[in-house]
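Structures incoming, each one as structure tokens.
What follows is calculated from the coordinates using simple rules that are stated; it is not laboratory data. Worth saying up front: this structure is predicted, and the values here are computed from it rather than measured. Cβ atoms are built from the backbone, for glycine too; each structure is taken alone.
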Structure I
Amino acid sequence: MKPYGVILAGGVGTRLWPRSRQTSPKQFSDITGSGRTMIQATADRLEGLISPDRLYVVTGQPYAQLCAEQLPDMPRRQILLEPSGRNTAPAIGLAAVHILQRDPDAIIASLHSDHVMASPATFRQALRRAVEAAAQGYIVTLGIEPTFPHTGYGYIQRAAPLEQVPPGEPPVYHVRRFLEKPDRATAESFLRDGSYYWNGGIFVARAAVLMQEIARQVPDLYAGLQQIAQALRSDDHTALTAATAAVWPALPNISIDHGVMEGAQAVATVPLDAGWNDVGSWDALETILTADATGNYIAHGDVLAVDSQDNIVYAGKPLVALVGVDNLVVVDTGDTLLIGHKHQMQKVKEVVERLRAQGRLDLL
């Protein structure tokens, strides 16, 4: 059984405005200053396990060309276009029917295009272990080792080990339950307990098993996907496009977590401690980047800091000079300049909403 990669790349990432725009969302940008865009880094992490010819991307029509340009080694036919955003269950299901047409025994690894892993080697090791468990019929999630009592993530509680593993290999556990985002006290108790992981939304399963669970739990979604599969079998691209467009608006708007994972019959988890971060807002860069000699976190650009520290800066071409300021986020993209306290970065979404209400769509 060969593993196939499915990269979900349809979101916009409004909390990383102004670098993340409708025309170029964060996954197609080098947010961290690594020299690779986030979707390129996601594909890079699969090297040695999933080759470009077994890689698929699910995205929207506006981003098809960006995908093709940034992932040139991946066959263009493997860029699967959603007519509109319908959440992760339809997106992953769409990829599953395409991959099953090619390989009925395929194992798929569903990945988000905007995650960061400080240790790609550790990630690959955990993913290999997940693929092995998926070959046994389990739907496997990578459970992120929590580093603090986060209240913005869902959690996974592990149960007994699935099997004994050789020393040095990642363990794999049965999953006892999935939990919604907790309050602070509950998150603290999860951290103390040690059997809970953050749900990072990384799933591995045989495509056929995944479709069986969709059929059992979300029959409306399964029925729509089967119509797409029927058109796919005809090998008529025009018919396939028409079938997808016709079916898509009626598909349930549901996540793979709620639609499938929480009620699946055989679920396992592989713990992952690879420096994972979903880069949900600008302040996340402080946990990814290393502070420079002045105590600031520079993702990009030319920055001069005087009596300033703990600032996060993404600069364009002009020099950014900081004098006597701490704990700021400064993002310069040429046509926009964002300045804010790093502990208030969740409110960037409000800026985007106000610009939209004012009709200033050229800035979005």
Structure II
Amino acid sequence: MAAQREILQQLGLLRPGRDPFPKGFPPMLASPGGKPFTDPDWLFEVKWDGIRTLAFIKDEGKRREVRLQGRNLTLLTARFPEVVEALSQLPLPFELVLDGEIVALDEEGKPSFQLLQRRIHVSRKEEIAQRKAEIPVVYYLFDLLYVNGHTLLGRPLEERRRALEALIPKDPVVRISEAVYGEGEAFFQAVRDLGLEGMIAKRLDSCYEPGKRSSSWVKVKLVQRQEAVVGGFTRGRGRRQGTLGALLLGVYNERGELEYIGHTGSGFNDEELHLLLARLHKLQIPSCPFAHRPRTNERPTWVRPDLVVEVEHGGWTREGILRFPIYKGIRTDLNPQEVRREQAVHEARFARKAASGTPSQRTRPWHGG
């Protein structure tokens, strides 16, 4: 507790501030990146395969109110009661706003977006309680945006991380996402060895820009993923007769047109097939929503482009079509109009290689786990 007070005192956060408690805002986003790099002015974190979530923790009289908000400002509070309960019981001395990712872990302790799908799509209280017991989640924290009457959006990330680490105690559900300073290439190799999706690189002096996809935060992936808008589907054949054959995928261009980027007919389990078909039936429209009608192997059914999914893929063709896309899940936290083709930020814009010689004093060892 003494160490906590000392750090907060150094950062000028121990005395109450006058900034009003925020009502809500979209989280800051990372830009697609290129190769891993080493630089003493950056920190590196695991790229968690979950749902981006802001937590608003406010005192209402003697009662602590916790509100969980998704990326598109949707409320997630009722869907993850164990996270709400854990945040309510933590010995936090002040009102806070936290940024992190809700993740479902598989039997090996690795994040699984497909497992998390089974938590996202239930809404009845009884179903939520059942899935909570079957598929527990963890809330990994990586940023602190408001504390004790102080808005921290304009503070550098390095200060926000120091305050976060001082305030959040160890807990099985609410955990701090570990960061390594400077040694991005070594950290990326550790991420690769652990079989994780990738890493996020963040400038230590970066301010927090709500809703902005900033080049000060960069995601470096081991596995290529793309968010896509569903513009239609084809019917299944053989064993999948009566359900889906393939989803017809698109992204929006700068003119606001939906561009076709390919189709996926793999990665579905039976539960997902029926869930998707039920949703798509409600979205059927008579005309093609893509800017240019794509050629399909089977007769397509067009749908209103309201549903966003995520696919894993093997790159892009010269024509801008995904290679071997595999369905990973529905993204309820994204607005379709925001979905764009991911293009990597050129390394020169965000990474200066660390000078040879004495390492930066900011560099800290990473112990994994």
Structure III
Amino acid sequence: MPVEGVHRPAWAEISRSALAHNIAVVRELLGPTQVCAVVKANGYGHGAILAATAMIEGGADSLAVAIIDEGIELREAGITAPILLLSEIPADTIAAALAADLTLTVGSLEGARAAADVAATLGGTHRVHLKVDTGMLRQGVAPAEALRAARILRDCGAIELEGLFTHFSVADGDSPEDRAFTNRQIETFNRVRRDLRQNGIDPPSVHLANSAGVLGHPESYATLARPGLVLYGYAPSPWLGEELAARGMHLRPALSLRAQVVATRRAHEGDRPSYGRRREIEVASNIATVPFGYADGYPRRLFDAGAEVLINQMRYPLAGMVTMDQLVVNCGDDEVRVGDDVVLLGSSGAESVTADDWARWASTVTWEILCGIGARVPRILVE
């Protein structure tokens, strides 16, 4: 297991109340549709066990992960809620997944046969969801083969075909082309569902909506939804956040990154702090060293992009290149001391820095920022 840096002043705070608030927002939007909280990738950087526990306590009906090991980690932590594996897994790992009481996803005829063979060998009854590829072109059975796959699973006495689902590729896009493609995905999925029903196959758990579907495509609501990013407090794209705000609703980012100043220096005009000596100090300034670097998830690209951190409720730019374990911050003539509070992500007084800000500065997506927070950063649950 990766070591958490509990002996240095840098940590992540995860707000239990923010997670519960976001689940409540999603539940209000979905109505009777159940919520399957996606906690893959270490709970989107929030800590898998911590996030999963808080999600269930906050009202989620079930959980979803990407790989078997993520599901086993949750089981070993005592989590008993249903856990869905979001993708088809290799045949030689199916037994391990079923032994951990994980719900399989099948996305091919071969996968259906393998799941049926293993389940029959193990005996008992094992839950399976059938994934249909409606245009993502990543995983999932082709629509034309969905009925054959479903029959293989149905005909296995050791399998309960519990679910049928698909995954959107551009539901967060607001262009006419993106909206039209999402509508085609919904139509394709609904045709497959009707075909299965006409042949006596009607899984009770039907799900299309991811976070973007939940916020912007109510026509995608079925019996279950699989929100991820939205539960952690972020909309997948600005227009979806605007749609939510128009309804008088808002999300609360659940994670903040905090640290304390560990060293100070006085830099003179012309000095160039940190590796590469990339940026000249234009006037004599106080430099604060913060124990957080790219190994902890602070992208080096943020330096060139003009990123800022909050110290004592004030915004300050980086003074030099991000290093593996530390940042250097230009505090100008403001007094700064060892032990002063630093906020890298989150709020301090009237100021705030969000994962959306980092994503914009780093020319990436909010998902990557959150998932990139290093394993050695301790996660602390706060109210």
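What to note about this one:
- Answer label among I, II, III for the case where distance in nm of label points 7 Å out along Cα→Cβ at positions 92 and 140, calculated from the coordinates, equals 1.4: I
- Which entry (I, II, III) yields the derived value 7.1 for distance in nm of label points 7 Å out along Cα→Cβ at positions 116 and 332: III
- Entry that produces 21.0 once mean count of other Cβ atoms within 10 Å over residues 60-67 is calculated, selected from I, II, III: III
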